[in-house]
Structure I
Amino acid sequence: MYLMVTHIPIYVDGERYLIDMTLQRPLMLARDWLAASFGGLKLLAPFLPISAVSSDAMQLTQVGGNDGIVVVPSFDLRCRAREFWLRHRMRWLADVRRELREAAVIQTSVVRDMYRPLGFLAHREGIRCNVATVLVGPDMDPNALSRGIKGRLYCRVFDQVMKSAASTADVTLLKEGLVYERYSRVSRNGKAFCHSMHTFRDVIDGTRLEERLRSLEAIRPLRAVYAGRFIARKGLHDALTAVALARKMGAIVEFHLFGSGPEEQPLRRQTATLGIEDVVHFRGVSEYGSSFLADLAAFDLLLFLPTEEDTPRMLYDAMAAGLPLLGSRIPFLTNRVSSDRMGILVDIGDVAAAARELVALQSEPESMKTLARASRAAGLRHSSEEWYSRRAEWTQEAIHRRRARQQLP
C-alpha cells in the first residue's frame, strides 16, 4: 500500500468523504503513477464535519468509494494546539502506526504548522517502522516568508524540523530555486521536482502554436497575461507600470489578469491612474483545467515580475500554452530560464527594463517565436506524466536500496 499522509482535512458528510479540489489532481496522479505497484493508495488525514466548511467559494469533491482510493479520517482538526498534544496526538500516532502495518511507502510533508506537525510525526513513525519514506518539501523557502521576530523564530523551528526530516527520508522532493538550494545539501536523497499539473495532452498543439506565431507578423497588440493571486509579492503593480511605459515607447500591448485577491482594487485604481484602462483586462477567476489551459494558449506572453522569491505553478501552465516569460530575476525563475531557455529576465523592480523588453519583443517577432517554441518544448518535458514517472522511478530505486541495506550482514 502507498500511504499518503496530509494535513489537509477530509470533510465528513455522513458516509461521504470530500476533499478540497486542490488535492484531487495530486491524489489521482499518485493513484495512477505511484500506488499501482504497491497495492493501491490510502489517504490518511484529520477530518472536519461538512458543517465546518469555511467559505461558499471552497470547492469540494468526493473521494473514496469507486475511485480506487481508501480514505481514513483520523482526529477532529477543530482542536486547539494544546488539546492536540494532550489528547489527539496519541490518536494520530496510533492511526499512523496501524496504517503502516500494510504500507510499503509513506509519503508525508512538513508544513508550516509547527503547533500540530502532523507530517513530521508521521514521517518519524515511518522511519521507526522501517517503511520507505517519501518527503515532499515546502513550496517556499521559510526564510523568504518570515516577518518580524516571532515569524523568524517560527521559521527557524520549521527549518530545523525540515532538515531533520530531509536527512532521514529515502526520497525528498524539493521545488527548484531557494527550497532546493537550502535543503538538497542536507537531504539523504534530495531531488529537484517540478510541481506541474498539466498533462501531455494539455500542451498546445504544434500547428496551433505556429498559427499564433504567424499572427505576430501582423499589426496587432502583444497579449501579455498573468494568472494567480493578486498579492503584493507577485509584482503586479510593477507589471502595470511596465505596460504603461512600454505603450509610451510605442508598443501596442494588452495585459490580461486572471484571478483575484486583496490587491485587486489597488490594481484597478493604478490602472486608472496610469490611463491604461482600455488595455488592461481583469478576467476574474477561472476554474483550473484543460479548458483554461486551452484559453491561455490564445495569449502571447506571461508577464510576471515578482518582487521576491515565488514558485508559481503558473509558469508551467504558461509552458503548456507555449508562452514565453518576461519575468524578474528571482532564484526560481532564474533556474527555469537557465534550463529551458524560454524567457527573458530583468532585475527585480526594474520596470523600465521590463518596458524595454516588451517593446523589443513586439518589434522582433522572430525572438518571440524562438522563445515560444522553447516554452512549448519545456511544457512537454514538464508534463505531470513525465515528472510522476520520474518520481515513481526514484521511489522504486529508494526501496531497492533500503532492501539491499537490510540484507547486508
Structure II
Amino acid sequence: MTVATAESVVRRCTQCGKENRPFANFCRACAAPLPPSPSNWTGYKGDARRLGFNPARGPASWTMQKPALTLRLGDECRALLACDGHLIAVSMSGTIEVADPARARSICRFQTQGPVTAQPCISNGILYVSTRNQITSYALPPLLFDSPRVRPLWQAAIDGTPLFALTPAGNRVFATVANGEWREVHVVEANGPRATARSLLRASKMSWLAGDPATGEVVFFSEDGGRVQLHVVRDSVVTHPVPLQTLAEQPIALLGGAAFGIFGAARQLHRIAVANGAVEESLENDTQLFALTQDANGEWDRDGVRIDTDGVSFARSGIRDSFAPIERAARPSPIVLHDAAAIVGMDDGRVLVYELAHLPHHDVWRLEDGHSSTAITALASFDRFIAAGNRDGVVEVRELRQKGMAQ
C-alpha cells in the first residue's frame, strides 16, 4: 500500500505494517514482497496492457484543483509516468525529472542521451529509456537520496531504432524496432550489470506491444503480404493467423485473454482471442483512439471511451460529445480515472476532463493558467491526480477532490 504522509510518500508493508521508501520491492523489516500500487502509471496508457485506465476509484463528484505541480522540461514532453506517488516526466531530448506532487516539489532532474525514440516504462523500481540504437536502465530509489545518484544500471545496444513503447515482462524488456525497411521485435535480457538484445521476429509491418504484468505474457501483431498474424511471447513465441487485414499503427490493448486492435480501411476495433487468434467480436468502425476499463476480476466490463473522427463516445452511457470540424484529439488520449473522469488531450492545447457522473459535462484545462495552445503530447493518471504535458515541455499536475472537501 502506498500512502502520502505530511513529509513524504511511503510504501507500507501489508504483512508487518512497516513503512518503506518509495520504489522498494521488498519490506526492509520482514523482507515480504511489496506489491505495486494498482494506481501506478508505469507505461504508455497506464502500463503494459495499454488500457488507458487508472483503477484507483476517484470521487464521483469532484472539483479540479489548480496545478499541484508545474514542471518545465525545456522541450517536448515525451512521456509521463508515475510510481509510488511520484511523477517521472521525460522530454524528447532526454531530460528526466522526478517530482512529488503531494509536496509540490521537484526531487531530481538529470539528462540522458536523446532523442527518446519510444515511450519509456517502469518495472520493479527500474526506469527504462530508449534512444537510437540503445536502451538504458536506471534504478529509481537512488534518485530520491538527499544527494540523488544518477547512474545507469546497464545499456543495451539495439540494431535499429526502438519505436512505439517499451514493454517490460519480468527481467526482460521488449521493443518494436525499425531496422531499414523492416520492423522487428527485440527482447533485452538483463544479467546483473550487463544486458543483451536479440531479435525475435521480423516483418514488413509490426504493431505496438502489449503485455500482462502478472503473467509476463507479451503480444503483438505482424503483417506481411496482406497476411496478419498474432504473436504471443511466453517462454517461446507462439503464432496464430488472424482473419483480418490492414493493421493500423495505433496502440493495441490486452485485457481478459483478448487483444484489442484497429484493422482495415474502416478502422474497425476488434477483440481477438490470444489463445488462437480468432476474432471474438468486431466493434465500432472509425476508431481513432480508445480506452478500456475492467471489473474487479480483471475482465473487460464492456465500458470504455472511444474517439472517432468526429468526437468522443462513452460506452456504458451511450452519450457522445462531438468535436468541431477542425478539432483533433491527441494520441495519448483518452484515459479514464475509475468512476470519476475521462481525460482527452487535444492538439489545440486543451485538456477535456469529463465528469463521468454527469456526462457530457466537462471542464476545460489549458496548461500555464489557460494561455497555452500548444498540443498535448502526454497524459497520465495516478491516485487522484491527473497530469498533462505539451510540446513546449510544460507539465502540470492537478488533483480531483471530492466536492465540498476542505482545501
Structure from which 2.5 was derived, distance in nm of label points 7 Å out along Cα→Cβ at positions 87 and 255, options I, II: II
For 0 (helix-only ellipticity at 222 nm (-39500 (n - 2.57) for each DSSP H run of 4 or more, over all residues; to 500), calculated) the corresponding structure among I, II: II
Label whose coordinates, when log10 I(q)/I(0) by the Debye sum over Cα atoms at q = 0.08, 0.15 Å⁻¹, for residues 111-310 alone is calculated, return -0.41, -1.04 (choices I, II): I
Of the structures I, II, the one that 5.0 was derived from, the read-out being distance in nm of label points 7 Å out along Cα→Cβ at positions 367 and 399: I
At a computed -0.22, -0.95 (log10 I(q)/I(0) by the Debye sum over Cα atoms at q = 0.06, 0.12 Å⁻¹), which of I, II: II
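None of the figures in this text is laboratory data; all of them are computed from the coordinates on show. For clarity, every value in this text was computed on a predicted model and none was experimentally measured. Cβ atoms are built from the backbone, for glycine too; each structure is taken alone.
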